[in-house]
Structure I
Amino acid sequence: MNRRTIADTPLALTGLGFGGSVIGNLYRSVSDGEAEAAVAAAWDAGIRYFDTAPHYGLGLSERRLGAALRGRPRDEYVLSSKVGRLLVPNEAPEGRDSDGFDVPDDLRRQWDFSRDGVLRSIEESLNRIGTDHLDIVYVHDPDDHWRQAADEAMPTLAQLRDEGVVGAIGAGMNQSAMLTRFLRETPADLVMLAGRYTLLDQGALDDVLPAAVEHGKSVVAVGVFNSGLLAGDRPASGMKYDYRDAPAHLVARAQAIAEVCEQHGTTLPAAAIAFPFTHPAVVNVTLGMRTPAQVGRNAELYRQGVPDALWAELRSRELLG
């Protein structure tokens, strides 16, 4: 699988990455064996970038990913996790996590982008994963915490990077405006952009992507299926778009894009994976994958690629910005 270098760093990411949210029991439970099998399938498919976070299943994703990667040559893959949410004892558990993960709520998340919080978060992630270093560290969803994330977390991460403790630093969010500020105003090397540069949403063309080019930085694209609407060959009503029921006009637009894809001998999900790479700042597309079958399908779609003529026709039909 091709690798692309993160600008001004020694790190190179395989074009496709493995997102660890789903093996943290996002929305529904996955067994330890299923999680391990999905990671093994990703490795066998040539994927060498693995992303996780304390937020994902209250640490379950980190523990499972670490267990599945144990024994793999550590210098052959790139591993990222995130800071900003510390996991602390839950004084008032109600049984299950209320933040989208099917796990017990014996722990809770505590926002903390301070220097001490960042260092503590990294140390705890290393312990859960069972590794001696993280290659990339992102500040995670600092939407309501810009000042502390920019003034405390990023300088702390920059020091760790400059000391060689981590290879690259950045921010991961669902919005593009603040990610642009991270690229322009902080020492971030890259950003993880969720859902804002897809077949249905090219908002990042107005801010994040030009900023990345201007400052010589890189972008990892996630959420390229927009929560499911672009994941199937034929989208239908009732599917999700950005975690909500998809509006009728977006379902219709996705259906129209799917028809053009079919005419060009490809599929909607293949185009969804390929589209972010049409911008030079994008170095990787990372997907959440729950099963070996999903891994195999997505790896095959990535390798197939799509004909360049597809993009021109989508634009001529005003289906793509």
Structure II
Amino acid sequence: MPILHLDIHFGCAMFAKARVLQLIVLCSTPLLLAPPSANCAYPDKPIRFIVPFPPGGGTDILARMVANELNKSLGWQFVFDNRPGAAGNIGLDLAAKAAPDGYTIVIGQTSNLAVNPSLYAKLPYDSVRDFAPVSLVSSMPIALMVWAKSPYSKLSELIEAARSKPAELTLASTGNGTIGHLSGELLQRAANVKFIHVPYKGAAVAFPDLLGGRITLFQASVETALPQVNAGTIRVLAVTSAQRVAALKNVPTVAEAGYKGVEASTWFGFLVPARTPATIVARLSDETARVLSRPDMRERLASSGEQITPGPEAFAALIKTDIAKWSKIVREAGIKPM
């Protein structure tokens, strides 16, 4: 009886092992035969999308526009998490500390990634070390705009007036350390003139003073300028891109107007926390690039800015280049946060 008992257990054990091996083979076979794209279940749950600014603003609209296209083409689900405050630093910090599993994306821009590192003494994140760039999604140059009733119809006329009235004409921006402000510093260096900088807390506050003739020049994104251009209330003297903007094809670049070295843009891009698996970063980058390469999306984005180069490598290089570029301007001009 004891021998029989042992044989039964031995037989059961052998059967169990054989069954386990059979299950391993059966479960493995579909994976071996399936194409590589079928191996990846990512994403199998909603992705949190952090926007470091309030809902309804330009950054939020852009993020939702691209996410909506990813949802329509791939079925990916996104949960938006707007975290405004501290010039975008709060949202970036939250993303930097998130789990690097591909389920947190953040939209960053020139100000919080490339300018804030030199504008703020202590940032809770490192723009290069703490993020893995996914793709640049938009790049908008700055428009140099004056009131439609301004006596200046060319940038050269404005510069000559500034030379004849040192530190009397005003140059407004949407705030200290914004790209409008910094590109204004570049312009003053290139033209060897001096304006009085007037920082506003947003374009909505600045436009009444521009249209009332109380400020001379306002520098903000082309996207911000277009509604006023279409309404006939302002005149754009130049744009800070390397090439002319499609929506303002008759407006010269600052370089064409005779002043070199004033190229500047407000760019936006998607990032994930550092140490996110490279395969997930590549998937996000490829799918974002596929959306951005569609003719309708190219036309929509190019109408108010420059053509962009999607992909993590180009975006990572741009962040590093602009950190170096703007830190020099911030330091030399002694710019401080508002």
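Here are a few things to note about the model shown:
- Answer label among I, II for the case where log10 I(q)/I(0) by the Debye sum over Cα atoms at q = 0.11, 0.13, 0.22 Å⁻¹, for residues 92-227 alone, calculated from the coordinates, equals -0.45, -0.62, -1.32: I
- Which of I, II yields -10500 [helix-only ellipticity at 222 nm (-39500 (n - 2.57) for each DSSP H run of 4 or more, over all residues; to 500), calculated]: I
- Label whose coordinates, when P(r) over Cα pairs in 10 Å bins from 0, in percent, for residues 148-259 alone is calculated, return 14, 51, 34, 1 (choices I, II): II
- For FRET efficiency 1/(1 + (r/R0)^6) of positions 100 and 132 (r between Cβ atoms, R0 = 30 Å, to 0.05) computed as 1.00, the structure of I, II it came from: II
- Once mean projected area of the Cα convex hull in nm² is computed for every structure in I, II, the highest value turns out to be that of II.
- Of the structures I, II, the one that 18 was derived from, the read-out being relative contact order in percent (Cα under 8 Å, 6 or more apart): I
The numbers here are math on the coordinates, done by the rules we state, and not lab data. All figures in this text were calculated on a predicted structure; none of them were measured in a lab. Cβ atoms are built from the backbone, for glycine too; each structure is taken alone.
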